[in-house]
Structure I
Amino acid sequence: MSTRSPDSMVAEFWRHVRTEELPELSAGPRSKVLETRSLNRQLDQLLDGRALPDESSALLRAVALLYHDQHDPAHDLVADRNDVTSAFIHGILHRREPDYWNARYWFRRCEMHSAYSILAGNIARWNGPGEPETIRGLILPGSFDPFAFVDACERHARDPVNSPAVSILRKIQHAEFEAMVQYLLA
């Protein structure tokens, strides 16, 4: 991956990891996700021989595992780390459990993470006329508000999975995963 552009590395990651259905706001599990052993084999093939720091590889693995609803193995990869990126992933994990208080704790530990500006830029492009107010409340000037997102997820936790608000929140959550991968592969 070292001689390839970050965009091509991100695209390759998602070719291996993307699922037909976006992750649910809750823990899942969804159908058609890979179990831990199969996903780890795919990730081994993807990451083998790539010039990535060990920390980036471990965090990419945690993102992929969490994306595939493998919460315990993802948690094992970030639980003992003290860096802001692990805290970000940890926040997503606890938000999906759902343990909203704990998610807020972890997001406080990574305020102003660089992935927030990536995410805000991506979401801002969706925020045109007719987009629900839910999206508008998540964007701060040049950044994303993870606390407003936790609040929105909590507010809509009992809504049907196919409701418009939940569908948009799942799309935003997917964009959150994409922003984290972009950040880790930059």
Structure II
Amino acid sequence: MTIKPDHWIRKMALEHRMIEPFVDKQVRNGVISYGVSSYGYDIRIGNTFKIFTNVFSAIVDPKNFDPKSMVDYVGDVCIIPPNSFVLAQTVEYFRIPRNVLTICVGKSTYARCGLIVNVTPFEPEWEGYVTLEISNTTPLPAKIYANEGIAQVLFFEADEVCEVSYADKKGKYQGQQNIVLPKV
């Protein structure tokens, strides 16, 4: 596997609709950067959030997640409570080719503030809007900005295609259009 540079990302985005909408350069002026970078693509979060709350003293169970543990919020800025997290959806829709694996990592601007984006792969032939989890590890409320950069996606092209892709195994998060809670 090899990591792919900016010109490969541009080609795949334009010819194969791998990323939509696609920003052909890095946007940085007055915002947390997004768009093509040297060896990746800086993705943005939209303005729809699910904020974790402990109002109902629910138990966090990945096999039976209680949706009452989340509060829906729409806005240009989201405040993450101390030692809590939010789920957010990317602005970009992805179509990952069968011979590509991606890794999504948080941006250092947020990490330096104690905000961590969960590292997550986009498997071969996965497609949809990405649901990201952003954790506030600090004892203070923290602010994140809609329609600005939140994480970077790195693209790895395999020497040969996989036997079973995410689409082949009918992955549970395939084609997601909204923020999707955990499911088994």
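No lab work stands behind these numbers, since they all come straight from the coordinates. Values in this document were obtained by computation on a predicted structure and should not be read as measured data. Cβ atoms are built from the backbone, for glycine too; each structure is taken alone.
List of remarks:
- Ranking I, II by Kirkwood radius over Cα pairs in Å, the structure that comes out highest: II
- Entry that produces 1.3 once distance in nm of label points 7 Å out along Cα→Cβ at positions 124 and 148 is calculated, selected from I, II: I
- Comparison of I, II by mean count of other Cβ atoms within 10 Å over residues 68-75 - largest value held by: I
- Parent structure of the calculated result -19000, given that helix-only ellipticity at 222 nm (-39500 (n - 2.57) for each DSSP H run of 4 or more, over all residues; to 500) is the read-out and I, II the choices: I
- Distance in nm of label points 7 Å out along Cα→Cβ at positions 60 and 76 derived as 2.1 - corresponding label from I, II: I
- FRET efficiency 1/(1 + (r/R0)^6) of positions 12 and 52 (r between Cβ atoms, R0 = 30 Å, to 0.05) - structure with the largest value, from I, II: I
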